[in-house]
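Several structures are given next for inspection.
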Structure 1
Amino acid sequence: MKKLFCFLMIIFPSIIFAQPHFGSVKLGIFNPSATEAGFIIGYEGGWAIDNNFIIGLSADWFNKNYVDQNLVTQFNDYYGVNSSLNEIRAKTNLHAIPLMGTATASFPISPRTNLFFTGGVGVEVLLIFYRNYDNPDNNDFHGAFDFAWQIGSGVAYELGPRSDVLVELSYHNSQPSWDYNVYDPNTGRSRVFQRSFDMSGVMMRAGFRFYF
């Protein structure tokens, strides 16, 4: 059994890395629940197992400046309504970077057009720049992580023997969160606020895929 396991550990990477490679660049719009819709860019690269199945790794980048209305509500509920100041305190600059392992299956629907279904699992990395509560002109920084998954489908059109143009519609799911501590000088104690970033939403993208 040990010999078989060692054999598989040696032969599997050699089989995978011997396959043709591909790279995809995708641009589009992402509309997560936590923020308004915005621009998203991504790259996916990996191996073509055969003409109809590819596996790979993907990385995307989504950036949004917005006011966290959930945090405004928490501030108003606890400290009293001061909407203009609390909205400044809740200003957030969010960078979302999903990192995923992916698999895509294609099905021909015409000589040069394929319908494909894709999915991925991985981790959502959030880089969050937010306003200091006592000094709203200053920024603080925090990172958050969560499990993420994504499913979608689309159409790819063959431009040439080694290139496709594609459009896809996907659903992305993750919800990183962290505790946000604010010191209350009136009581001398700190108040803990839950900051949750629901990054679940629909993604519409177009791009190119190259084989090499």
Structure 2
Amino acid sequence: MIDFDEKAVVAARATTDDRRFVLFTDTDLLPHWGQRFWGVALDTGGDGHGILVRYGTGGGAPVGWTLRQLLCVVQARMALEHARAPEGGALAVLEALGRAVRQMPAGEALGNGVDFGPGGQSSPYAWTLAWTGELVLPLCPDPQSREEGVMPEQVIVVIDEALRDWCERAPYLRKLWLCRNAVRAALAAEIRRVRIARGEAPVAEDPD
């Protein structure tokens, strides 16, 4: 499991089924970066995986996944899922993520520097690993998000938490609020998609 000081945890979120956590830490965070957190610990179902997150490429942390890159990863995964199961609910996630991208403040090109490749687990998807430089994100290999790996829902939670912080710091930026609203819609749609994939009732959930 990932080692970190519990005092460094500034926010904690869980997946809607309460099976996996997402912990946001301010370890090594510098005040002038304008972020509430930098490190994120993700419960993978069998262990933990840590990633660094920067809100954008200007004025924030110098290293880490940007929100645009994380959006790209989830979009790419949902495109694979929609091709696999067109009626399974992935399209609603894709549409909401598309709205979020259109409202995201200007920055690097969407998905800039992100590559994809297969992991070591059997999967219906062509790839389960996403990386940028030395930063790696191993996604669950299954549509039900039950096997070991980072759930797409967790990635959307990371984006949402960063946007929550960003909106609080810059409440006058209307596009940020619209972007977060779209991300929250994507989160709710992903929760519904997973429930459909698991054969559960697709009840709408509040992502908070």
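Read-outs throughout are calculated quantities, based only on the coordinates presented, and are distinct from any laboratory measurement. The structure displayed is predicted, hence computed values, not measured ones. Cβ atoms are built from the backbone, for glycine too; each structure is taken alone.
Remarks
- In this comparison of 1, 2, the computed figure 3.2 for distance in nm of label points 7 Å out along Cα→Cβ at positions 118 and 142 is attributed to 1.
- helix-only ellipticity at 222 nm (-39500 (n - 2.57) for each DSSP H run of 4 or more, over all residues; to 500) from the coordinates reads -5000; which among 1, 2: 1
- In this comparison of 1, 2, the computed figure 1, 7, 16, 21, 23, 17, 10, 4, 1, 0 for P(r) over Cα pairs in 5 Å bins from 0, in percent is attributed to 2.
- When mean count of other Cβ atoms within 10 Å over residues 38-45 is calculated for each of 1, 2, the greatest value falls to 2.
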